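Heads up, there are several structures right after this.
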Structure P
Amino acid sequence: MSLLLGIVAIDLPERLTDRVLHRDANLLILDKPAGLPVHRGPSGVVSLEDALSSLTFGLRHVPALAHRLDRDTSGCLVLARHPKALSRLGRLFSGGKVGKAYWAVVAGGPAENEGRIELKLHKQNDKSGWRMVIDPARGQIAVTQWRVLTRSEGLAWLELQPLTGRTHQIRVHLAASGWPILGDSAYGAGIGPMQLHSRRISVPYWEGRAPVAIEAPLPPHFRALPGAG
């Protein structure tokens, strides 16, 4: 089954096995392509969930999503291979134990080389749908640490660590700071694919053991930008 999703042609489920970055008895880490939603939304478009049965690798359980990435965000996505793993991973994610690092390419960029954003986020609903907004009164605290990796031709490459897990946190924080993500149609700047990538993830699955630490390669739409070298 072949599906064209925005910027990439994806064969589901045939090519998902080629995107597995890590596999053990408890979890999978997948390099999710940009343009592929993880959940089937109201539009009914084909999603990652529709193809998870192709990733059993001999186990009787179909893998389940341990967290989510936005449709147009690429990179590291963790799947649980059985119900006990899903419960354990859920506790790790909700407890802030999983280390996450994202890369983003933004318009302009900060004057400093590193910093921290603390702005409360609130889900706003209206007739046109919903979006996350900065709301000091009603919002939930959201914290993002960032540092500049490089600057080139009016752009900045940032590495970001979300210390909380709010919906659209990185996207809204960067837009509110005046450095919107390229290609972010909801909060960002310009057209084309959104330049947000889940670069690394570190999962301390077993206490007392080294975490499962994985890095996802940069997708083609990142490598084509100035500063990619």
Structure Q
Amino acid sequence: MQGLAVVTGTSSGMGSATAEALLAAGYQVLGVDLNESPFPNEPCYLHVATDIVDRESVKTAVAKGTKWCPLGIRVVANVAGIYPPSTLADFTPSLYRRVFDVNVLGVLNLIAECVPHMSDGGSIINFASVDGIAVSPGQLLYGASKAAVIMLTKELALELAPRAIRVNAIAPGWVNTPGNAATGRMAAAAASIPLGRVAQPSEIAAWVGILADETASFMTGETLVLSGGDVIR
């Protein structure tokens, strides 16, 4: 058994795929999500209904997870995020707070509660986005929040390096998730991607396992772009 992996946003999409990949790699997985578990009969998966914006809720979830798996936390994957459209003309203070609370504060809350249980190193993987690197029209707040995640990744990599905890980020482009499918824009997006398609959640989740593995033991503070070539032009 590899130890405990803590994953947010496990109810669907890339979060669910990440939990599945880590289970296959031999981790016990603590799923942190407000919604129901996608693995109800998996003995190596523990779901705790959690609001990542509420640090006390996160603290309770991590305590339950470390009691269930006393081997210590080896992997933290911050996958949960929201991406409502916004522009200068239509953003509101409440929308700003919601986007940054979930996408930025939620990341900080989980890391802050997990790090004390990572006594002998480990790997933290934050999910950013290509929208934090290249401008996506109509994603004013989301893009800004993901740019913040990229900088947090660098800052925390430096801060946690003396403890041998590596911190990296993944910046996906278009991925075939229920949320992206609901936009009705995936077919047009696929046509504009050099590889000619969007990614599957499992393709993104596979990189969480790579970044958590010893093969990436000298990599920290980096953001890995997975866009099918969409942001190289």
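Taken together, the values in this text are just the output of simple stated rules run on the coordinates, not laboratory data. Keep in mind that what you see is a predicted model, and the values were worked out from it rather than measured. Cβ atoms are built from the backbone, for glycine too; each structure is taken alone.
For the reader, a short list of remarks on this structure follows.
- Each of structures P, Q was scored by mean count of other Cβ atoms within 10 Å over residues 119-126; the highest score is held by Q.
- Read-out log10 I(q)/I(0) by the Debye sum over Cα atoms at q = 0.07, 0.12 Å⁻¹, computed value -0.20, -0.61, structure in P, Q: Q
- For helix-only ellipticity at 222 nm (-39500 (n - 2.57) for each DSSP H run of 4 or more, over all residues; to 500) computed as -3000, the structure of P, Q it came from: P
- Set P, Q, criterion mean count of other Cβ atoms within 10 Å over residues 135-142: the highest-scoring structure is Q.
- Read-out semi-axes √(5λ) of the Cα gyration tensor in Å, for residues 15-110 alone, computed value 23, 18, 13, structure in P, Q: P
- Value 3.7, calculated as distance in nm of label points 7 Å out along Cα→Cβ at positions 55 and 215, assigned to which of P, Q: Q
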